[in-house]
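Coordinate-derived values only; no laboratory data. Because the structure is predicted, anything quoted here is derived from the model rather than measured. Cβ atoms are built from the backbone, for glycine too; each structure is taken alone.
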Structure 1
Amino acid sequence: MKKTALFIFIVALCVVLIGIGFYIGDRKGTKQGVTVAEEKLLPIVEKIYPKPAEIIKRASVSITKILGATLTVEMNDPEDYIPHTDGTPKKKISRYVTVTGSTKIIQVNPAKRDAQGKPQTTVIKLSDLKVGDIVLVSTEENIRTTQLFDATQIELVK
């Protein structure tokens, strides 16, 4: 009876030690894999998906609120530029756009072209814009770092 109990104890001890060995090996392998990915693969990913410019003066934005001559807009976060493999959406950031008297607001119709082949553009008013519109905003300031800026031009594509 003692031999059987000793044998079961030794087998159980071996199974536990093998399990601990696999766990430690897996942790070490994961750590090494992350290191290899950061050292060797990250430069390749950065060549395929380069970082956005440090100075951004033009961006595609979605209008989320209009209050007087100030538009609250939402745009993709320039720091979240690498595609998500898990299918999650890109991070969004909010900005505030001031429409001044010198802001040019136009509607672009790519379906209609002029003699040179350029899309037809029509000057519109601020009141023609509505929440949910996707517009292209241009400014003289850096949109990447400035929360509130004056728009020099707003293009609505329809």
Structure 2
Amino acid sequence: MNIRDAVRAMVHGYPGGLGSLAPRLPRKTASTLDKELRGAHGFKLGVDDAAEIAGMCFDVGTPEALDFATAFAERMGCLLIPLPKGVSPTNVQAVRALAEHSRENAELLASVCETLADNKVSDNELREAQRNAAEVVKSVQQLVAALAELNLAGKPQGDA
């Protein structure tokens, strides 16, 4: 996933979408943000705005909240591992995260096997593998976050 697509997904996933998110950014109209997200001539999406959008999505807990950070980390050859939020999840959340990871991993493996069948990798096949790999990374992040929250929830609370 490229960085602009990641921010576009975050904006789309934010409650109320573009119309409710844009006014929360300094000096940003919905029209301007839309043009920045589309890459319209003369409009550029700034890193501060992208980070602010990510923060707003994170605050409301959208599933896409880590997409910008993940895309940036991927571009730099890194893996993003989220820190636990301190919320006590249930084992059901961890199992769901594990199931989602298994599904995404299976899709990646199936896609790669299909790609390798002719011993060639086309541009489209490479893009599809990259997209599937990004989804696997995202599912790993969600799984590790669920496990970290369970770990945190099992520790005794300190005196405050």
Structure 3
Amino acid sequence: MMTAEASTLVHAPLAVVRDAVLDPDAYARGDTKVARVSVIERTAEGMLARIHGHLGPFHSSILARYTVHDRRVDLEMLEGRLRGFDAGFWLDEEGDQVRLTHREHYDFGYGPLSPILDRVLRGWATRSVVAEVEALRRAAEERAATLNTAAGAATED
């Protein structure tokens, strides 16, 4: 099983960062492996979504369940080409910022070829997770700035 992880500090409240993780448009705002996220259903626990992505010219999609916890969002693949995939987003408050950590686990399911494939794809997976974390950071910070501007305008009235 291959793991890719990235982390960044986000200048936004925890609730805003969590909302960015659940925002289907946020993932495609950078050079990520995610082309689009189609939300199928939103629930009190999270959401069910189809994630459309690519590895270079190869396109695929997975059906995934996002489950929201207080300071974490879990992502579990329910259907897809991989033998196994899961991910998590950890939200740790650090003063007036949130450390967003995203970790993905891949099981490509190619038996004895899996370790070779893991080595070949590790760099791509890490760059992709870094890009996703940065896209989510930008989305959360833009949302926080918009909320601050709206709150400032409301107090001026």
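A compact table of results
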quantity	calculated
Test item: distance in nm of label points 7 Å out along Cα→Cβ at positions 108 and 132 calculated as 2.3, pick one of 1, 2, 3	1
Identity of the structure behind -11500 (criterion: helix-only ellipticity at 222 nm (-39500 (n - 2.57) for each DSSP H run of 4 or more, over all residues; to 500), calculated), options 1, 2, 3	3
Source structure (of 1, 2, 3) for distance in nm of label points 7 Å out along Cα→Cβ at positions 60 and 76, computed value 0.7	1
Highest-scoring label, criterion being Cα Rg over 2.2 N^0.38 Å, among 1, 2, 3	1
